[in-house]
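Next come the structures, one after another.
Each reported figure results from applying straightforward, stated rules to the coordinates on display, with no laboratory input. Bear in mind the structure is a predicted one, so any value in this text is a computation, not a measurement. Cβ atoms are built from the backbone, for glycine too; each structure is taken alone.
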Structure P
Amino acid sequence: MTIASSGQTINRSFSGSWIRTASLMGMVTVEGEGLPGITVAVSGRQDAQMLTDDNGQYTFT
């Protein structure tokens, strides 16, 4: 990485890992009305579940 500021150039080496992040959000509805307390589950590398909120919305981060 090179940082240039005020006429100075600083070079630094570093190592690390790239971490992929994602979010999943939505709403559970019936006839346009949000449903609270519904379990929403996802599975894959990590499994997770949560309940919809008072408006039927959920978010996985």
Structure Q
Amino acid sequence: GPQTYQDLLKTNTIGCLTVVVESNLLKRHLMPDLKHEDYATWLNILKEINTVYFINEKLAILS
């Protein structure tokens, strides 16, 4: 389902391993050099696009 910037402020529910994002967005929002850089990146992207969507299905396993 959808998730907004305000939703993501509460907790990072976006797994970096499974993200699919347009390359032009990543070029405009490079990951900063700090702890939890992926979380900061998703928040910055959500300021621009407003909503992200999730697939309720396991797509990868990190072992």
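List of remarks:
- Which entry (P, Q) yields the derived value -11000 for helix-only ellipticity at 222 nm (-39500 (n - 2.57) for each DSSP H run of 4 or more, over all residues; to 500): Q
- Looking across P, Q, the calculation of distance in nm of label points 7 Å out along Cα→Cβ at positions 7 and 31 that yields 7.5 traces back to P.
- Relative contact order in percent (Cα under 8 Å, 6 or more apart) derived as 55 - corresponding label from P, Q: Q
- Distance in nm of label points 7 Å out along Cα→Cβ at positions 15 and 47 - structure with the largest value, from P, Q: P
- Source structure (of P, Q) for Cα extents along the principal axes in Å, computed value 62, 28, 14: P
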